[in-house]
Each structure stands twice: as C-alpha cells, then as structure tokens.
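Just so it is clear, none of the values below were taken in a lab; they were calculated from the coordinates. Bear in mind the structure is a predicted one, so any value in this text is a computation, not a measurement. Cβ atoms are built from the backbone, for glycine too; each structure is taken alone.
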Structure 1
Amino acid sequence: MTIIAGALSRNRSPLPRRLRDALVSSLSRHPRDNPEVFEGAEWLLGKVDIGALGGKASVSVPDGPVLVLAGEPLPSERVQANREPEVREIFDSLVTTGDAALADSTGTFCGAFFSPQSHSLTLFADSLSSRPLYYRVTPELLVFASALRILEACGVCSGEVDLRGAYETATFGFPLADRTGYGGVRTIRPAELIRISRDAEAHSRYLAWERLADSQLAGDALVEALVTAFRDGIRRRLRGDRVALSFLSGGLDSRAIVAGLQHQRAKVLTVNFAPPDTQDRVFGALAARALGTAHHQVDAPLSASASVYRKEYLRQWLESESGPEGRPDRPSCVWSGDGGSVGLGHVYMDDRAVEALDHGDVDAGVRAFIEYNRISGASNSAMTEEFRRATAAWHMEGVRDEITALERRPDGRSLHLFLMFNDQRRHLADHFENIDLDRFEFQLPFFDRRFLETILASPLRPFLRHALYNRWIKALSPIAAAVPWQAYPNHEPCPVAFEGRLRYQWRDYWSATEDRQLARNRAARASKYLLSPRFPDQCLSRGRMAAAVLLSMLGNTSVGHVVKVGTTFAELFDTASAQSAGEHPALARPIPKAAVTPRPD
C-alpha cells in the first residue's frame with residue numbers, strides 16, 4: 001500500500017468517532033481511492049494503495065494481530081515477484097521473533113503492527129526512515145500517519161508550534177532529529193521501532209549505523225564493492241520487469257540507474273523535465289542517446305516546476321505514447337536518482353569541516369559546515385529582532401546535538417551521518433506527502449541499505465568532492481561516463497569536454513523571466529497570511545515580510561529568502577491556531593498540550 005494511518009486508545013475508552021472518520025476520509029484526496037480499514041473499539045488501522053508496487057501489503061488475523069505497510073521491504077538477497085511474501089515475513093517476525101525481518105530488509109518502507117494480546121501498536125520504518133511516519137502520543141491516545149497532512153486534517157496538530165522545528169525547517173529545509181513543526185508531533189527515526197501500549201512508550205533500533213564495523217575496503221576493491229551493491233539493489237527492486245521507466249537528468253545519479261537497469265537487461269524509457277538550454281536537459285538527452293534509451297522531454301509549464309512528475313504531465317505521456325520499447329511493466333513506478341549526491345557524492349562537506357571533526361573539535365567542524373553551506377540561521381530579516389537574538393545559535397546547536405548524540409567519537413563520518421539522518425532522510429517527505437495525488441512510487445536504489453552500508457563502513461575522505469563517485473561511474477558504465485554531466489560547485493569537474501554555453505543549475509537554471517515568475521508565485525502564496533489574525537507577530541516582522549512580498553510581486557528576485565522563511569512560519573502557526581480554535585475538530589476534545597508523553601532518554 002501507499003499511505004497508512006491509525007490510532008490507539010490508551011485509557012480503555014473507545015476511539016472518538018470523529019477521529020475515526022477523519023483518519024479514514026483524510027487518507028487520500030483522490031476521488032477513486034477506497035480506503036481499507038481494520039478496527040476494533042479502541043484501535044484503528046487504515047490504508048490506501050495506488051496499485052503501483054503490486055502485491056498485498058497488509059496482513060490480518062481474525063481477532064488477532066494486524067500489519068499495514070507502505071512501500072516495499074526488499075529482503076537483502078531474495079528477489080520476489082511482488083512484495084506480498086516480504087510483508088508476510090515481517091508480520092511473522094513481529095509476531096514471533098521481533099525485528100529480524102526488518103534487519104534483513106533493504107527497501108524504503110514504514111508500517112504499523114497492532115497486537116490485541118498486549119493492546120499495543122508498534123510503528124517501524126526502514127533503515128533510514130526515508131519513508132516518513134508521523135505520530136503523537138498522549139496519555140489518552142496514539143495517532144499516527146505516513147503523511148503529516150492527515151494529522152493536520154484530524155486536528156492532531158493543535159496546540160503550539162514547535163519553534164525549533166519551524167526554525168530548522170526555515171533554515172535547513174527540514175526539522176532536525178525527530179521534530180516536526182508542531183509541538184508534540186514527532187517523526188520516526190532511522191531503523192526505529194516505537195512500541196506504544198496503555199502505559200508505556202518504548203523506543204529501540206534494529207540497526208545502529210554509527211556502529212558499523214570498518215570494512216577495510218579501499219581503492220579498486222571499494223569501487224568494485226559499490227558497483228556490486230548498487231547492481232544488487234537494482235536487481236531486487238526491478239523484480240524481473242522487462243521495461244522500466246526512469247528519470248534521466250543531466251547529472252550522474254539518474255544515468256547510473258539507467259546503466260544499472262540495462263545491466264539487468266531491462267529496456268528503459270527515460271523522461272526529462274528540465275527547461276531549454278540547460279545542462280540538465282542537454283546532457284540528459286546526450287546520455288539517453290549514448291545509453292540507447294527511449295527518451296522523452298516533457299515541457300511542463302513553470303507553475304508545475306516543483307511537482308513536474310505529477311500525473312497531469314507524466315501520466316499523459318505514458319497514456320499517449322507507446323513506442324518500440326513498449327509500456328513500462330509497472331507504469332506507476334519511476335526510477336529516481338534521489339539520494340546519490342548526499343549518500344555517495346558527499347555533497348555539503350568540505351575538507352575543513354572534516355579535518356576539525358577528525359580532531360574531535362565539534363564546534364569548529366560545525367562552524368565550518370555552516371560557513372561552507374552559507375546557512376544563515378537567524379539572520380533572516382523576516383524574523384523580529386527579538387526572535388533573532390533568542391535563536392541566534394539554534395542552527396549551530398541543532399547540528400552539534402545530532403553529531404554528539406551519535407554512539408561514536410565525533411569525526412568526519414559523523415558529519416556525513418548527520419546529513420544522512422536529516423537531509424537524506426527528509427529528502428522525499430514532500431513526495432510522500434502528496435503521493436495520493438501524484439500517483440507514482442519511486443524506485444530508489446541510492447537508498448538501498450546494503451549499498452549505504454558499503455559507503456558508511458568505508459573511510460570518508462576518498463568520497464569527498466565526488467572523487468570516488470567519478471571513479472565508480474566509470475566502473476559501473478564506461479558509456480555513461482563518456483558523456484558530459486552537470487557537476488556540483490566546488491566538486492571535481494566533469495572531465496568530458498562540451499562546447500557551448502548552457503545554463504547551470506546552481507547559477508542560472510531559470511531565465512530572468514522565469515525567475516521573476518517564480519518570485520511572483522512565492523509572493524502569491526505568502527500574501528494571504530499578511531492580514532491573518534493568526535500571523536505570528538512574536539516571530540515575524542509583518543512589515544518586512546509585507547515589503548518582501550510586494551517587491552516579489554513586482555518581479556524582484558532578491559528577497560525570495562525573506563518570503564520563504566515568513567511563509568514557513570506563517571503556515572505552521574495558521575494551521576496550529578486554527579485547530580486550537582476548534583475550526584477543524586476531529587477529536588472529542590483537543591489533545592492537552594501538557595499531556596504529551598516525554599520521549600525516553
């Protein structure tokens with residue numbers, strides 16, 4: 001299945017009817033989806049499946065335990081025709097031996113397991129928790145969902161905004177640790193199991209990434225091991241498909257996937273959404289020609305730039321085109337290169353930060369990381385002067401707290417683990433938030449646990465600046481490596497020459513006209529909050545945000561960061577305040593703010 005949600009009463013009272021109805025009705029916004037529900041007087045598990053992955057992803061026993069799962073587990077060696085036997089294996093493991101089957105899984109997934117014998121719900125996620133699961137626990141209730149919008153629709157996000165989560169979202173693009181933007185609402189962490197019963201909340205992990213044993217691999221042996229692990233991850237995900245659909249940009253990640261699919265003798269249909277005259281578009285087409293894929297260029301309008309893979313463009317092409325390669329065996333599964341740049345390419349890291357951390361100087365390492373990535377934190381002028389002073393060190397503290405919480409001596413790899421557990425882990429949150437509308441599942445071999453274990457158990461320095469990545473792509477596919485690609489700033493440049501002037505993703509990806517239109521789009525979204533009585537004046541300067549919105553509407557592109565930060569805070573406060581006021585009540589009464597169960601140390 002694709003989306004899951006549920007609730008558990010912890011005080012022997014029946015679940016409120018309004019909560020049941022809200023959970024089920026909010027599972028999907030698509031008119032053709034028909035939620036399936038398992039429930040008793042004091043519990044409920046609901047699910048929706050868009051039919052992309054094949055095979056049933058739930059198991060239920062009459063008057064016994066129930067499992068619902070989103071995504072696919074993918075055991076480490078076996079290739080199944082579909083995920084159904086894998087889901088059954090996890091069910092049997094949770095009933096009898098605990099987390100053994102989870103520890104053997106390499107895919108991206110999350111799930112919930114209800115045991116009537118102990119009246120408990122166990123929430124679990126894949127090894128990186130790349131498929132989100134959000135939850136709130138009080139003495140009366142546990143409520144969870146794989147999309148935050150479901151908890152918002154149910155009134156579960158009522159109460160205070162988590163200022164730290166909001167600040168981190170505005171600063172990094174995502175909250176750190178298990179925070180969300182809402183007080184009391186948390187998100188599951190990598191390889192975590194959370195067991196909630198009437199009187200207990202227990203957290204455990206089935207994999208500790210920071211304690212992986214050193215593989216002793218280096219040089220050609222490491223490159224060969226990475227090639228093997230990547231191809232195995234593709235083999236397991238392909239499940240014997242003969243025709244596959246893949247994104248193909250001008251970078252390395254997607255072409256590596258295409259090469260890996262072809263190594264499995266699959267025919268590949270590729271699609272690109274980049275604007276004209278960009279490296280992303282031109283180099284993607286060159287890679288398609290060299291690799292021999294059936295390539296299609298989608299010219300989506302600028303208004304769809306943030307979600308170009310949604311059904312109205314990609315689906316239209318799939319339904320209208322049937323070339324010599326045929327249709328994909330699973331047309332709602334798209335192979336995506338997400339995860340390659342952070343996991344294998346080690347972007348956002350430089351020698352100075354790594355050097356400081358290798359010497360145990362966490363503060364210097366964090367400062368170098370912040371400076372290298374130009375993370376401004378509380379310097380954004382959307383915020384009030386008082387709030388800026390109070391939060392000036394929050395971005396530094398957040399990174400430092402995550403690094404020092406790892407069960408290892410701080411070193412350069414600790415910074416990479418911070419990025420994996422935060423940036424990488426949250427990378428696809430928006431995709432899974434809207435998967436009911438997008439109607440596509442992503443196949444993500446760069447998130448494969450075995451592949452990531454090979455990386456994280458190896459010395460860090462050879463990976464910096466895409467150095468080892470560039471060796472790896474040549475070993476994986478000499479053909480793919482012979483075509484120019486778009487390289488990251490401050491990383492090893494592409495050694496393949498290309499004559500001509502093309503727009504570059506980190507400099508001039510959009511034309512001046514497109515940039516102005518994007519600025520107007522951001523301003524239109526932000527403007528509705530300026531006159532709201534829920535505007536968070538305690539955090540934001542309404543005057544400075546209004547000025548930035550006005551300038552953006554006039555086509556000014558220099559104040560977009562002010563609009564973006566203001567919108568992040570304003571949206572969270574608007575939703576939380578509306579629910580506290582009872583405008584979208586799903587619960588019989590609001591969850592008391594002071595009743596949130598503290599997370600155990």
Structure 2
Amino acid sequence: MPAPRTLTELFFATIDANRDRAVALVYFRDGAWHDVSYAELYRRVRALSLGLQQLGLQPGDRAGIISGNRPEWMITDHALLSARAAGVAIYPTLPAAQVAYILRDSGAAAVFVEDAVQLEKVRASRAGLPALAHVISFDPSLAAHDVIAFDTLMAAGAALGEAQDAAWRSAALAAMPDDLATLIYTSGTTGDPKGVMLSHGNFTSNAVIGLQVLDVRTSDEYLSFLPLSHVFERMLHFTIFHAGATISYARSMDTVVEDLKVRKPMIIASVPRLYEKIHARVVDSASSAPIKKAILSWAVRQGRIWSDLTLAGRPVPGGVALRQRIADRLVFRTVRARLGGRIRFMVSGGAPLGAELGRFFHSAGLPILEGYGLTETSPVITVNALDRLRIGSVGRPMQGNEVRIAEDGEVLTRGPNVMLGYWQRPDDTLQVIDADGWFRTGDIGELDADGFLRITDRKKDIIVTASGKNIAPQPIESRLKRSPFVVNAVMLGDARRFPIVLVVVNVDQLQAWARHKQMPEADDIERLVAAPETMAKMEREIGKVAGELAPFERPKKLLLLTEDFSLERGELTPTLKVKRRVVEARLRDRIDALYADPPPAG
C-alpha cells in the first residue's frame with residue numbers, strides 16, 4: 001500500500017488497519033479512565049465532520065481550537081481536516097487580547113472552546129470578529145443562544161450515520177497535499193504572532209518518515225501532556241496514531257508524574273524542563289544523607305562510563321558491566337519506576353537538552369531521542385534514533401530533509417516539511433524562504449563528519465558585548481542548570497561591558513544548605529538570598545561551570561531571584577522559552593545596578 005500523502009489518507013488508512021483491534025485514546029473523566037476504540041473514533045470524527053458541514057462550514061474555512069489536551073481536540077482536528085477545513089491551534093494560556101488577534105487575523109468562521117474561561121475570552125471580543133459565525137463548547141453546560149454544545153453538533157452529524165459514509169469519505173479524500181491543514185501562530189517573542197501555514201503534505205511527510213526513525217509499536221501507549229496547540233505534540237499525535245498505538249491523555253500538567261505511574265506508558269515526549277525536574281528530584285532525594293549522595297555520585301560516574309562505551313559501539317568490559325548492574329539496582333531502577341517502569345524511549349524537543357542529562361537517563365535505561373525543528377518545519381528537521389543516538393546532538397536530518405550551514409553559521413533546511421508560508425504575509429515569507437526553497441531557521445549550528453547536527457544558539461539571542469565579543473548564552477545556561485541550587489538561568493549582556501546571569505535559585509535546596517550552616521536567615525528566603533554568604537555560595541556554584549568557559553564568556557555578576565519566570569507575567573512564550581527582552585525590562589533597575597560598579601577582578 002502506498003504511503004499516505006495527506007492527513008485524510010493517513011486517517012482512513014490507520015482506521016482501516018486498526019478498526020477491529022485497538023484502543024485509540026484513553027482519558028480520565030468523572031473519576032475513572034475511559035477507552036475510545038479506533039472504530040468509535042472513526043464514528044465520532046465522521047459525526048462531527050458531517051455536523052460541521054450541516055452548520056455551513058466550507059472547504060478552506062478556518063476554525064479555532066482553544067483547549068487543553070483531551071479526546072475532543074483530536075476528534076475536532078480530524079473532523080475539520082475531513083471537511084477540508086483548517087484548524088487554528090490556540091494556546092489556552094493566552095490572554096483574551098491575543099486570542100482575539102489570532103481569531104481575527106485567521107478569519108476563523110468557528111471556534112471550539114474547552115470551558116467557561118475560554119468562552120469568556122471569545123465573548124469579550126466577539127463584536128470585533130465579523131467572520132466568526134459559530135462558537136462550539138466542549139462543555140455541554142455552556143450551551144446558550146450564542147454557543148452550540150459539542151455533543152449537539154455530534155448528534156446532528158451522527159443522525160446521518162452510515163448513509164453518508166461513502167460520500168463523506170470520498171469528499172475528504174479529495175484533499176491534496178498542498179491544501180492548508182492548520183494555522184499555528186508563532187510565539188511572538190518580538191512583534192505580533194505570525195500564522196504559520198502548514199499543509200497536509202507537510203505534516204504527513206513528517207509523520208510517515210518519523211515512523212521510520214521512531215520505533216513505535218501497535219502495543220505501545222503514549223502519554224500526552226505537551227499542549228496540542230504546539231506543533232511538536234500535534235505532529236507526535238499524527239505519528240503515534242498512524243502507528244496504530246494508543247494515546248492516553250494526562251489529567252493535567254500537575255498530575256503528569258502520578259499519571260506516569262498509573263498509565264505506565266512506553267513512550268513520552270517533553271521539553272527538557274520535565275527531564276530536568278525528574279533529575280533534580282533524584283538529586284534532592286539523595287542529598288538528605290551523605291551515604292545516599294555518595295551512592296548516587298558513584299552510580300552516575302559508572303553509568304557515564306557504560307553509556308559512553310555503549311553509544312560508541314565499543315565492547316563493555318566485564319567489570320564495567322558488573323558495576324553498571326550494581327548502579328542499576330541501587331539507583332537507576334528507582335528512576336525507571338518513577339516513570340511507570342515500562343518506558344522504552346523518550347523524545348525531547350523545543351529547547352536544548354543538556355548532554356549530561358542525556359547521559360544520566362541513557363545510563364538509567366531511559367534513552368532520550370532529542371530532535372530539532374520549528375513550527376515552520378512542521379516541525380522535525382533532524383532527530384536521533386535508538387540505533388544511532390549521539391548525545392549532545394539533535395540527530396541527523398530525516399529522510400527527504402536537507403540541511404546545510406550558511407557562512408554565518410545559520411542552519412538552513414529544505415524539504416517536504418517546510419511550511420507553505422506565513423498567513424497573508426508574503427513579504428515575511430520571502431525573508432525566510434529563498435527562491436531555491438531553503439528555509440532560514442534563525443539558529444546557529446554545526447554538522448559533524450557523520451551528519452549529526454548540533455545547535456549552538458539562536459541567531460537573535462547571540463550576545464555581543466560592548467567590546468565586540470560574541471557569546472552564545474543557551475549552552476552556558478544549560479550548564480548552569482546542572483547545579484542542584486539553580487532552577488533557571490538567563491544570561492544578559494548585549495551591548496554591555498560584560499555578561500551577567502540571572503539565577504532563579506532552588507529555594508528548598510538553598511534553605512537546606514543554610515540550615516546545615518545554621519544561618520539565622522534560613523527560614524526567610526528573601527533575607528537568605530540577600531545574605532553575603534549566599535551570594536558567595538552561588539558564585540562558587542556558577543564558578544564550577546564558568547571555569548570551563550573563555551574569560552569573556554564568564555558571567556561577572558549574579559542577580560539571584562526566588563521566583564521562576566512565568567507565563568502570567570509575559571516572561572515565557574507558550575512553549576516556555578524565556579523572553580529575554582521582557583525579563584530584562586522588568587528587572588531593568590536591578591540589572592542597571594549591577595552594571596553601576598566595575599566587575600570583580602578576573
């Protein structure tokens with residue numbers, strides 16, 4: 001059977017192959033976990049698609065989706081695709097003004113909302129959205145004169161049932177690879193968000209080729225918790241679904257750790273932050289007693305030796321193998337148990353994954369396949385595979401994708417995954433895609449002799465000091481976060497005399513240290529952070545990394561913070577990337593004060 005070329009071909013082929021044998025989706029509601037079979041998923045998608053067509057939705061129309069992860073999100077997505085319309089993915093964390101901007105800019109004819117919070121965002125601006133004809137709520141209790149219940153729309157389509165099946169399927173399969181499948185708006189770290197136009201062919205190429213790299217089996221369960229409004233999770237949904245596996249939805253981001261233990265998935269995907277938190281918990285639990293800490297340090301050292309040999313394809317001496325088994329029994333099997341005990345591999349994207357973090361999890365029998373891409377590349381450009389994993393890299397280009405490095409170090413790519421362009425912004429499109437189809441990623445990187453790509457920084461994040469020195473902050477920040485005393489770190493210094501670093505301290509770890517030192521400020525975090533002894537301690541922590549850096553790269557001063565950066569204050573994008581300009585503006589007075597005095601000698 002030929003590979004699917006469109007998302008509707010992918011949907012029908014997957015349903016036909018799995019209709020009688022598999023659970024497609026699992027979700028938690030009313031105190032219990034519920035299954036949706038592939039056959040039932042097909043019926044629900046068909047019902048909603050037909051209901052939307054009865055409502056007047058036309059091929060080429062756009063419809064917004066503002067919701068957290070749940071079965072209705074996926075059902076709506078496939079229903080829109082089979083109606084040859086396009087979903088507009090909107091982060092549920094966005095404020096009302098940004099939701100209104102996206103609905104207005106996309107010309108959405110309809111919008112699906114999860115709950116009363118999202119409904120109010122739409123109602124607040126509906127008078128300024130002339131194209132918006134229908135609001136559909138996943139929550140049936142919100143049905144009103146201006147709101148249609150999702151279940152009501154489903155029931156209308158279900159009434160047509162089998163009678164319309166052949167005609168509906170035929171019309172859905174008329175979609176072409178270049179047809180618009182979705183609009184996903186960029187995070188907007190600078191200026192208004194731009195709508196990225198991704199086609200059926202963009203996503204389908206990524207999903208089909210992705211299965212040649214990712215070892216996804218029909219017996220696998222995948223726990224979904226990254227937002228479906230983000231391209232990374234959306235593509236993984238298409239890929240996992242096409243493999244005939246099961247997608248289970250975590251109850252919320254706050255319950256992920258507990259849901260891992262309950263669902264016991266074989267595959268998860270996350271941004272590095274989750275993996276950093278899991279590692280930090282392991283370190284914190286071992287810090288309570290010197291013996292535990294010593295055992296952990298020994299196990300990590302042994303695991304690194306075993307991991308390096310294994311990944312290099314070299315023979316593992318008997319002594320190393322024995323010590324690895326002991327390390328596994330003492331430490332690593334506990335780490336696996338925290339993740340449910342059945343994980344075969346994990347996927348990481350969205351931000352750089354520290355190499356030491358990758359080695360730790362590989363040593364624990366939890367390989368992380370780091371990949372790289374952008375919304376504009378739907379998204380995967382490169383990815384590590386289980387049989388060719390190179391920690392510290394983001395893998396090799398997927399089949400059909402070309403990658404080259406420009407003279408200034410920028411990563412360029414070309415392939416079937418590159419977007420159609422920016423919605424109604426032809427000039428912006430021409431700035432990033434040249435006449436030969438090469439897309440400018442905005443990232444700085446290098447290819448090694450074996451074709452593995454390493455990303456060294458964002459082109460626009462490069463710090464250029466007043467003396468003209470170029471500093472790539474992201475690798476340094478990743479190193480700083482290895483310290484158990486550091487939750488987050490942001491380097492600044494563009495056009496300044498020297499670089500500094502904003503350090504979000506690990507409050508629990510810092511207070512435990514202070515109590516051990518019998519410091520009187522231990523129970524008052526604000527006084528503790530202001531204490532000279534604390535600054536000296538954090539300077540020593542940062543110094544452990546700074547010694548590896550060139551002199552001009554070393555942060556000369558620290559600003560200690562007790563609260564992490566947040567979405568609510570506008571300091572993070574929806575994909576949890578730090579908005580440096582926003583952070584710098586908010587802390588301008590404190591940052592300026594650091595630069596008022598000369599840097600310390602050396």
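Points worth noting:
- Entry that produces 10 once relative contact order in percent (Cα under 8 Å, 6 or more apart) is calculated, selected from 1, 2: 2
- Sorting 1, 2 by FRET efficiency 1/(1 + (r/R0)^6) of positions 253 and 573 (r between Cβ atoms, R0 = 35 Å, to 0.05) from high to low puts 2 first, with the largest value.
- Ranking 1, 2 by mean count of other Cβ atoms within 10 Å over residues 125-132, the structure that comes out highest: 1
- Looking across 1, 2, the calculation of P(r) over Cα pairs in 10 Å bins from 0, in percent that yields 3, 15, 25, 26, 18, 9, 3, 0, 0 traces back to 2.
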